[in-house]
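Asker: Just below sit the structures, each encoded as structure tokens.
We did not get these values from a lab; they are worked out from the coordinates using the rules stated. In this text, all values refer to a predicted model and were calculated from it rather than measured experimentally. Cβ atoms are built from the backbone, for glycine too; each structure is taken alone.
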Structure 1
Amino acid sequence: MAERTPFSVSVVTPERAVFDGEAEMLVVPGEAGEIGVLARHVALEALLESGLTRIHLPGGEKIELATGPGFFEVHASRALVLVDDAVDVRETDPTRATAQLEEARAELARLESGEVEGDRWRIEQKIRHAENQLASGGHSR
């Protein structure tokens with residue numbers, strides 16, 4: 001495979017920067033499907049669903065992150081991924097993911113019963129994010 005030009009990528013949650021460095025390619029879970037980005041990509045802004053974010057590093061290594069819903073933008077030679085949560089699939093904590101899943105399912109049940117008001121899509125994304133973490137099995141695919 002031919003070498004690709006690296007560009008700047010940041011994956012940020014409300015708590016911390018999960019990744020901040022150079023990548024040759026970035027693939028994020030957009031609302032209408034996966035979005036792949038290379039260096040010099042046209043400016044782009046998109047909403048992200050919970051899913052798998054793949055960062056292809058120079059030299060062939062790949063980082064896979066289970067990411068929650070969020071926002072994505074590309075400008076010039078920089079891509080920014082802002083998400084609720086991001087977990088390296090090699091470091092998935094099944095206890096944390098199970099707790100997230102149970103909490104989100106309980107929140108959905110309260111919403112469906114009329115006990116609380118809320119954004120159903122956002123709650124469903126929390127459930128999907130927890131399920132993605134559990135499905136990763138703590139290893140890179």
Structure 2
Amino acid sequence: MDALKVKLSELIDAVEELGVGVDYFERAKKNIGADDDPFRLYRDAVIKRFEFSFDLLWKALKELLREKYGIDVASPKKVFQQSGDQGIVTEQEVRKLLNMCDDRNMTVHGYDEKSVHEIAERVVKNYFKLFQDIVKKIDYR
């Protein structure tokens with residue numbers, strides 16, 4: 001299997017698992033309450049699955065740019081910008097992806113409860129759908 005198909009398959013699996021995490025997060029928020037420890041575990045699981053999905057997304061787009069367009073870029077933000085330039089994603093999606101990149105960096109390189117909760121809410125309300133939309137665009141299996 002070529003590198004892009006492998007990366008797409010991994011991305012699809014990760015986004016599906018993120019969806020499971022999002023479902024549990026939403027149910028926990030309703031049934032447990034955001035201040036309880038079990039809820040925080042669901043929140044943290046969503047954050048971790050978001051990080052996995054983010055890393056696989058930018059690497060899949062990087063491989064797509066390399067294979068289909070002959071463009072070799074090394075950083076997530078450059079990959080997202082080039083994906084927009086090539087029409088793989090819209091300008092609005094590029095802006096969301098750049099915001100997502102900042103949020104991902106915050107979850108990996110710094111940690112405070114308020115920020116993590118806000119990012120988890122953005123994952124649930126915005127980023128999960130963005131992942132799904134982009135996967136539909138680039139999945140050519």
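Asker: Compare distance in nm of label points 7 Å out along Cα→Cβ at positions 39 and 55 across structures 1, 2 and report the one with the greatest value. Can you show the working numbers first?
Answerer: Values: 1: 1.7; 2: 2.9.
By distance in nm of label points 7 Å out along Cα→Cβ at positions 39 and 55, the leading structure of 1, 2 is 2.
Asker: Comparing 1, 2, where is relative contact order in percent (Cα under 8 Å, 6 or more apart) highest? It would help to have the intermediate numbers written out before the result.
Answerer: On the way: 1: 22; 2: 29.
Comparing 1, 2 by relative contact order in percent (Cα under 8 Å, 6 or more apart), the maximum is at 2.
Asker: I have -9000 for helix-only ellipticity at 222 nm (-39500 (n - 2.57) for each DSSP H run of 4 or more, over all residues; to 500), calculated from one of the structures 1, 2. Which structure is it? Walk me through the intermediate numbers first.
Answerer: Working: 1: -9000; 2: -27000.
Answer by label: 1.
Asker: A value of 2.1 was computed for distance in nm of label points 7 Å out along Cα→Cβ at positions 87 and 119; which of 1, 2 is the source structure? If you can, show how the numbers build up before the last one.
Answerer: Working: 1: 2.1; 2: 3.5.
It was calculated from structure 1.
Asker: Work out distance in nm of label points 7 Å out along Cα→Cβ at positions 31 and 71 for each of structures 1, 2, then name the structure with the largest result.
Answerer: Values: 1: 1.3; 2: 4.4.
The structure with the largest value is 2.
Asker: A follow-up question, please. Taking distance in nm of label points 7 Å out along Cα→Cβ at positions 63 and 95 as the quantity of interest, name the structure among 1, 2 where it is greatest. Before the final figure, lay out each step's value.
Answerer: Details: 1: 2.5; 2: 3.1.
Structure 2 comes out on top.
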